[in-house]
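Just below sit the structures, each encoded as C-alpha cells.
Only the coordinates and a few stated rules stand behind these numbers; no lab work does. Note that the structure is predicted; figures quoted are calculated from it, not measured. Cβ atoms are built from the backbone, for glycine too; each structure is taken alone.
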Structure 1
Amino acid sequence: MSGQRIQLVPELTAIAQTYRNKSCIADMIMPKVKVDTPAFQYMSYNKESYLSVPDTRIGEKGIPNTIELKGTLLTANVETHALQEVVPVATKEAHKAGNGEDLGIKATNQLTDVLKLRKEIEAAKFLGDTKNYGSNLKTLETVEKIDKADSNAVSIIQTAIDNMFYAANTMVLSRKAASALRQNPYIVDACGMAAKKAGIVPFEALKELFGLDKILVGEGVHNVAKKGTNLQLQNCWADNIVLLHLNDTISTDYGFSFGYEAEYEALTIGKYFDEEPGTKGADVYKAFYSNKFLAIAPELGYLIKDVLTTK
C-alpha cells in the first residue's frame, strides 16, 4: 500500500445510501438518532418515567410544576463495520475498453449488499434478545404455535399488545412466521375472509386488525458455513413475532420509544490507491458505517418467541 489517505467519494456514497436490497429490513425498523461521538450518553426509562403526570393547574401567581423524567443516564459505544474491495487498474482499463462498465459503482453495490446483510444479522440478533424486553416475553407452547389450526393467534398477539404500556405500532417477523400468521384460521376469520378459498390475509388487513402502522418481514439469508466447507444457508430472522412501539421523534435525551438506532457515521464509500497489486496497482474501495441498536424502554416492546412448529 502506498500509504495514501483514504478519500471519501460523495457520488459513490450517495449510491450506497440510496441502494435498496428488498430482502433486508434493518434500515426500516428503528428510528435513527444521530450521535456526535463514538462514545455517547443516552437516557433509559422505566415504568415510572412515562406514567407520572404532575399537576398542571396553575393560578395567576403560581409557579408551574417541573417535568422530571425519571430515566437513567447510560453510556454506549457505536460499533464500526467495514469492508473493502480491490479493483486492479488493468482490470478497470479492460472493462472500460470493452463495455464501459464502471467498476467503482459495481464495487460499491457489492460492498453495500454485504454490509446491509451484516446489518440485517445484527438487527435480528438485537430484536431476538430476550434481555431487551423485561417481562414482556412469551415463548409459545406446542399447542399455541400459530401454524396449528387450533391456535388463536388473534388472542396471542392482542394479549401481548395489551400488556405493553403503549400499544404497538410496528410488527417484525420472519417470512415463514408471516405466512403462517396470514393463514391462521383465527386471523382469517377475524379479517372476514373465512369464506374465501385462499384464506391468506393481506398485510393491510393485519395492520388494521391490530392497529399497526407497519409490518416488516425479514427475508435475509446468509451462509453460516465455515470457510472452506459446503454452503450452509440460514435465515437471518428467527421465527418470532416482535411487537414494538417506536417514536420517530426520539433523541438520546428525550422521548419514549422501545428503542432506536444510534448512528455516528452513515454508510460511506471511500477509496485509495495501492501501488503493489498487479502491473499498474489498484484502486481499493472501502465501505463503512458506525451504529448501535439500543433498547431504552422494555415495556414498549414485546417478544413472542418460537411461533412455528417447524423450522
Structure 2
Amino acid sequence: MQIVSVINYKGGVGKTSLTANLAAELAFRGKKVLLVDLDAQASLTFSMISPDEWQQKYSENQTIKSWFDSFESGAPLSLKSIVHSPTRVNSRLRQAGGKVDAIYSHLGLINVDLELATNLGGATLAQAKKNFTTVHRRLLKGLNEFGDNDYDLVLIDCPPNFNIVTKTAIVASNFLLVPARPDYLSTLGIEYLIRSVSALVKDYNDFAELNQGEKVDPIKPKLLGVVFTMIQEYGGGPMAAQRAFMGQHQTAGLTVFDKYIKRNDTLFADAPQYGVPVVLNSYASGSHQSVVEGIEGVATEFGRHMNWWM
C-alpha cells in the first residue's frame, strides 16, 4: 500500500480535482483507492457526497476531525471505523474491479491544529521530542491499521498550508505529488515546499533517533513529481507563457509529468454536484473529451512512477 500526499501551498491549483480524478481513473483500472480529505474546506468530501448527506450521516462523529478529537477525549477511534464508500462514484466502478473509499473532512478541522499544538510541549527536552514524534506520526499509525490487501493506494488531499495536520500527512507518506498552475504564484511555492518538507523530515528523524521507549522508524517521503493543471493550449500545446513556467521546474531538476490537465472551469465546477469525477463520464464534445484524455495520461504516468503496470 502506497501513501501519497497531494499538496501545494497555493490554493486554486486544481489539487482536489486532481486527487478525485486520479483516484477514480486508477480505480477504473482496478486499483483499490482510499481518499483522505485533510482540507478543512472539505471540497474533496463534497465531490463525493452532498453537503446534506454529510450533515445528516457523517458530520457529528464520522469524519477525520472526529478521529483527531477522539485522542483528546482519551478514547481513540480506529481510523478504519470512519471509512465510507461513496455510492455514486462506486456505481460507475462495479465492472472495473477497483473501488474508491473515503475518509471525509469537516469544516471544523482547522481547530484541530490548535489542539495538536498543545500536545507538543514537555517538562523536559526528551519529553518534548517524544511528544513531537507522537503527534506527528498519529496519521501514520492510523493508516498502519490497513493492510496491503485493503488498498493499493492512499491519496491524501492536504490543505494549502504547512500546519501540524499537513505535517502528519507528510510523515505518513511515501510520496508527495504537487499540482501546480503554470503561473508565477502557483509555482513560486514549490521550492519553499520542498525546503519545508526537508526541514520536517530532518527534525522528525533527529527526534525519532533520540526517542526512548517505542521504536520510531525514520521517514523519507519522495517527491513523485509536479503535475501541471489548468493548461490553456494554442497550436496543439501549452501557450508560450505557460511553457516558460513549466520549463523552469524541468531545468531545476524536478520531475515534471509529461502529461497535463487542460483548463475547463465549467466541466470541473459542475462535476462535484453529481458526485462523479470528470474522468468517469463520457463526453461528445472534443474539448471535454480532451480533458478526460489528459487525466488518463496523468494516471498512466503516475502508475509508471509507482512501478505499476498500467
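Supply the structure label, taken from 1, 2, corresponding to helix-only ellipticity at 222 nm (-39500 (n - 2.57) for each DSSP H run of 4 or more, over all residues; to 500) with the calculated value -7500. All intermediate terms of the calculation are to be shown ahead of the outcome.
On the way: 1: -7500; 2: -13000.
Comparing all candidates, it corresponds to 1.
Between structures 1, 2, where is relative contact order in percent (Cα under 8 Å, 6 or more apart) highest? Walk me through the numbers on the way to the answer.
Numbers: 1: 32; 2: 27.
Of structures 1, 2, the maximum of relative contact order in percent (Cα under 8 Å, 6 or more apart) occurs in 1.
If distance in nm of label points 7 Å out along Cα→Cβ at positions 91 and 275 is computed to be 2.2, which of 1, 2 is the source?
Values: 1: 2.2; 2: 0.7.
Traced to structure 1.
Supply the structure label, taken from 1, 2, corresponding to distance in nm of label points 7 Å out along Cα→Cβ at positions 115 and 259 with the calculated value 3.9.
Values: 1: 2.2; 2: 3.9.
Of the options listed, only 2 reproduces it.
For the read-out mean projected area of the Cα convex hull in nm², a value of 23.6 was computed from one structure; give its label from 1, 2. Write out the running numbers ahead of the final one.
On the way: 1: 23.6; 2: 16.2.
Working through the options, I get structure 1.
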